[in-house]
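Structures are listed in the sections that come next.
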Structure I
Amino acid sequence: MEEQQITKHGTTTIGLVCKDGLVLAADRRATAGNYIVDKSAKKIYELTDNLAVTIAGVASDAQLLIKLIKAELNLVRIRNTREVTVREAANLLARIVYQNIRKMSLIPGISHFILGGKDSKGTHIYEIYPDGTLSYIKDFISSGSGSVMVFGVLETLYEENMSLEDGVKLAVKGLNAAMQRDSASGSGIDVMTITSKGIKRVISQELKGKIEI
């Protein structure tokens with residue numbers, strides 16, 4: 001059981017760029033092989049009051065990297081007496097991921113992040129790929145085992161300059177498509193928005209699969 005906890009994975013995460021902000025969404029299921037080890041896994045983390053990130057991949061590595069990037073962001077803020085920009089945060093995280101994936105380990109440190117946030121220039125989304133590649137996202141992105149299903153939904157229904165409300169609805173549709181077909185995604189959903197006012201959790205819902213008679 002301890003090894004399963006270390007290697008648990010299985011995810012669907014989504015990032016959407018909307019007219020008036022960003023949407024980050026994720027399911028709650030974590031798996032080890034075919035076994036569901038966690039039905040309430042946290043996959044969206046607030047890094048600061050203005051930055052949040054989704055995680056996919058090996059949970060132990062992703063959670064450690066979250067702790068490291070939060071510490072680095074605090075150090076930068078203290079040294080520069082200002083909040084970091086979204087781009088600076090994304091570059092910091094990409095560097096940490098790059099170093100992590102190249103360490104020798106019995107368990108590959110695979111982690112995939114979608115980072116969203118706001119700064120003085122507006123709201124922005126970046127993808128940090130498992131090898132440390134950094135990409136600026138102008139419309140939408142998805143990661144994890146359920147992303148194949150999600151991209152079909154987003155490619156069909158996403159519209160440029162869509163409202164934040166419509167973005168939330170589209171993210172839920174994408175998660176639902178993944179949970180219907182990807183066995184490693186499910187158990188619940190979390191959706192956050194990021195606007196000029198900051199981060200807000202708009203949906204936090206558990207999905208119950210019991211049949212009662």
Structure II
Amino acid sequence: MQFTVAIDGPAAAGKGTISKAVAAHFGFAHLDTGLLYRAVGVLADGGDAISVANALKAKDLARDDLRTAFAAQAASKVAVIPEVRAALLAFQRDFARRDGGAVLDGRDIGTVICPTADVKLFVTASADVRAQRRFAELGSTTTYEAVLAEVMARDTRDQNRAEAPLKPAQDALLLDTTELSIDAAVTEAVANIKKALEGRK
């Protein structure tokens with residue numbers, strides 16, 4: 001059975017946590033598509049990102065330096081390059097079509113990568129709350145003000161890029177986690193996926 005769940009949203013909104021929980025609940029495979037861009041950004045390190053994207057392998061996603069602030073900023077910079085996005089498109093679509101169900105999270109899954117996904121969710125939260133979450137992850141290596149500035153700069157880049165800007169798909173369910181606990185958000189996501197699965201029977 002092929003069944004695709006597309007989960008989009010800005011940085012630190014909770015989409016990764018929700019995606020992993022949903023995939024575990026239903027036994028679906030999970031792909032954090034942001035890791036693709038983080039890997040390209042880190043491996044290119046200011047160099048030829050297009051060549052790196054064309055040569056990217058699954059093992060590159062297992063690097064232990066892809067969750068750093070540097071990797072996040074590097075990802076944001078290479079993600080605006082149309083040729084990089086095109087190179088990674090097939091990788092993501094192949095994953096989405098795998099048997100047994102797939103959950104993909106990113107910023108353009110429901111709008112560009114999998115526009116016919118069975119379920120589309122858009123997870124968001126206020127910039128302040130997202131910056132607080134990211135600051136808690138990073139700890140004393142930075143300041144809250146610096147993290148907030150990075151979150152807002154990232155939002156601006158993601159929302160205004162020419163290729164696949166960050167926006168909810170028209171038929172996506174909006175999950176605002178500003179005041180919603182992750183458990184409550186996961187419960188709502190699971191309920192919607194369950195309804196779609198039952199509709200397929």
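Read-outs: derived from the displayed coordinates by stated rules, not from any lab. In this text the structure is predicted, and so the values were computed from the model without any measurement. Cβ atoms are built from the backbone, for glycine too; each structure is taken alone.
To which of I, II does the computed value 59, 44, 27 (Cα extents along the principal axes in Å) belong?
Checking each candidate, the match is I.
Any idea which of I, II comes out highest on FRET efficiency 1/(1 + (r/R0)^6) of positions 32 and 120 (r between Cβ atoms, R0 = 35 Å, to 0.05)?
Top value of FRET efficiency 1/(1 + (r/R0)^6) of positions 32 and 120 (r between Cβ atoms, R0 = 35 Å, to 0.05), among I, II, belongs to structure II.
Taking relative contact order in percent (Cα under 8 Å, 6 or more apart) as the criterion, which structure among I, II has the greatest value?
Result for relative contact order in percent (Cα under 8 Å, 6 or more apart) over I, II: largest is II.
If distance in nm of label points 7 Å out along Cα→Cβ at positions 24 and 160 computes to 2.6, which of I, II did it come from?
Among I, II, the structure yielding 2.6 for distance in nm of label points 7 Å out along Cα→Cβ at positions 24 and 160 is I.
Thinking of I, II, which structure, once helix-only ellipticity at 222 nm (-39500 (n - 2.57) for each DSSP H run of 4 or more, over all residues; to 500) is computed, gives back -16000?
Source structure: II.
Looking at mean count of other Cβ atoms within 10 Å over residues 136-143, point out which structure of I, II has the largest value.
I
Give the label, chosen from I, II, of the structure having the highest value of distance in nm of label points 7 Å out along Cα→Cβ at positions 168 and 184.
Sorting by distance in nm of label points 7 Å out along Cα→Cβ at positions 168 and 184 in descending order puts I first.
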